[in-house]
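**Student:** Structures incoming, each one as structure tokens.
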Structure I
Amino acid sequence: MTEGIRVIAENRKARHDYHIEETYEAGIVLTGTEVKSLRLGRANLRDSYAVVENGELFLYNMHISPYTHGNMFNHEPKRTRKLLMHKREIMRLLGQTQERGYTLIPLKVYFRRGRAKLELALAKGKKLYDKREAIARRDEKRRIDRILKEHNQ
């Protein structure tokens with residue numbers, strides 16, 4: 001990654017549960033207390049997803065904890081947030097999600113040049129046997145690396 005990027009939250013489980021086809025960067029429409037909470041690293045992407053509605057992109061179930069020094073104007077932690085992308089990208093995502101059965105999953109939230117951004121993935125759900133296969137492959141790679149390390153010492 002380039003300089004000036006500070007990752008706030010990452011959805012590690014997404015790569016385990018989904019086949020990632022493409023990734024996109026989207027801006028997020030936030031309130032002031034949400035930005036302050038994000039800067040403190042208080043976000044969670046677990047179980048969140050994005051949907052195209054009426055030509056606009058929305059993010060559901062992203063949890064941003066209320067700002068500790070906020071007053072009565074503090075934000076709702078799991079409110080629906082609008083995502084900012086070019087219209088043609090949104091229309092392309094709409095076509096992919098409707099026709100081919102893809103889902104829009106957020107992978108990470110980060111700040112780039114002071115602006116909150118979201119890395120969004122076009123993904124297809126993995127079957128249980130795909131997950132088992134990935135785990136077996138990872139374990140085998142670890143075992144081989146361990147053997148090679150011991151052999152080289």
Structure II
Amino acid sequence: MKLSLIWIDKTKEQHLIELIDKYLHRLAKYAKYNILELTPARNQTERTAVLETEAKAILNVLTPESYKIVLDETGRQFSSTAFARFLEKHQIASTKELVFIIGGHFGLSEGIKRQADLMLSLSSLTFTHDMARLILSEQLYRAYTIINNHPYQK
């Protein structure tokens with residue numbers, strides 16, 4: 001099973017880039033993944049126009065067999081162990097690809113949210129998009145250490 005991480009724009013803070021890279025490097029021991037950093041809508045300021053432009057970019061990279069997981073504050077929350085079991089269930093079911101989608105400055109369009117197979121919330125707290133990328137990367141790594149009964153390396 002492949003993991004795809006789709007987000008709008010590049011991570012800006014160098015220290016967060018380094019931490020994301022660290023967890024993804026560790027994740028590579030357990031799972032195949034790829035990151036798609038999509039270009040944010042430029043020269044547009046109106047929220048609806050930005051969301052629609054970014055939604056088109058996201059839809060262009062999805063495949064029919066993608067299991068789409070949209071990160072949204074209203075989504076389902078998991079414990080780390082339950083998240084690991086969720087991933088393991090998809091591995092056993094031979095899901096080809098889990099796609100995690102993090103929106104841009106304005107979030108994600110309702111159209112993208114409606115197409116989600118799962119709405120996932122990392123916390124009831126609000127995080128910056130860059131922090132959400134870091135937390136997702138760390139939790140994916142943590143989940144795979146749980147699945148493989150390996151001690152978590154800090």
Structure III
Amino acid sequence: MSNSNKKITRRDFLGLSALWTCLAAWFFTFLGLLKFPKPALLPDVSNVFKIGRPDDIPIDSEKIYDDKKVLIVRDNEGVSAVSLICTHLGCIVSKSKDGFSCPCHGSKFDTNGDVIAGPAPRGLSWLEVSQLPSGKLVVNAGKRVPEGTKFVV
């Protein structure tokens with residue numbers, strides 16, 4: 001009689017099952033330990049970003065930071081920051097001769113960011129501008145300020 005026709009006993013089956021279960025538990029424990037040194041959460045993109053020194057921004061100028069979706073305006077009164085994210089569904093508005101317009105659903109905003117047409121529920125957000133001890137100006141895109149707020153330079 002050959003070995004291939006030999007039936008496995010119940011005791012041998014339970015013993016092999018216990019052995020394979022133990023090996024699987026050790027294997028998955030080892031995999032978990034390999035993952036342990038890596039952070040579970042990746043750092044989020046900061047809402048605070050530098051826009052340069054006051055001297056780098058000429059008076060009566062505007063600059064759009066495409067990567068941050070923010071318009072920086074400097075006039076004789078100071079520096080202000082306006083979000084370019086539409087308050088309707090989050091589309092990116094574009095600068096127009098009369099203010100801003102949303103290409104998605106047709107919202108229109110005046111030069112201060114107030115809604116003049118379309119489905120947007122409120123005007124564009126004005127963002128906090130402050131100065132670091134090093135002298136550089138920073139915008140906090142996570143903090144809204146009242147419309148017309150300017151950082152005096």
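**Student:** For structures I, II, III, calculate Kirkwood radius over Cα pairs in Å and state which one comes out highest. Write out the running numbers ahead of the final one.
**Tutor:** Working: I: 17.3; II: 15.9; III: 20.1.
Comparing I, II, III, the top value of Kirkwood radius over Cα pairs in Å belongs to III.
**Student:** Given that distance in nm of label points 7 Å out along Cα→Cβ at positions 63 and 127, derived from a single structure, equals 3.2, which label among I, II, III identifies that structure?
**Tutor:** So the calculation was done on I.
**Student:** One of I, II, III was used to compute relative contact order in percent (Cα under 8 Å, 6 or more apart), and the answer was 35. Which one was it?
**Tutor:** Only structure II yields this read-out.
**Student:** Then there's this: Check the numbers for distance in nm of label points 7 Å out along Cα→Cβ at positions 31 and 87 across I, II, III and tell me which is largest.
**Tutor:** On the way: I: 3.0; II: 0.4; III: 4.9.
Checked I, II, III; max of distance in nm of label points 7 Å out along Cα→Cβ at positions 31 and 87 sits with III.
**Student:** Moving to a separate point now. Supply the structure label, taken from I, II, III, corresponding to helix-only ellipticity at 222 nm (-39500 (n - 2.57) for each DSSP H run of 4 or more, over all residues; to 500) with the calculated value -11000.
**Tutor:** I
**Student:** To continue, here is another question. Once distance in nm of label points 7 Å out along Cα→Cβ at positions 23 and 143 is calculated for all of I, II, III, which comes out largest?
**Tutor:** Comparing I, II, III by distance in nm of label points 7 Å out along Cα→Cβ at positions 23 and 143, the maximum is at III.
Rule-based calculations on the coordinates, nothing more; no lab input. These numbers were taken from a predicted model, which means no experiment stands behind them. Cβ atoms are built from the backbone, for glycine too; each structure is taken alone.
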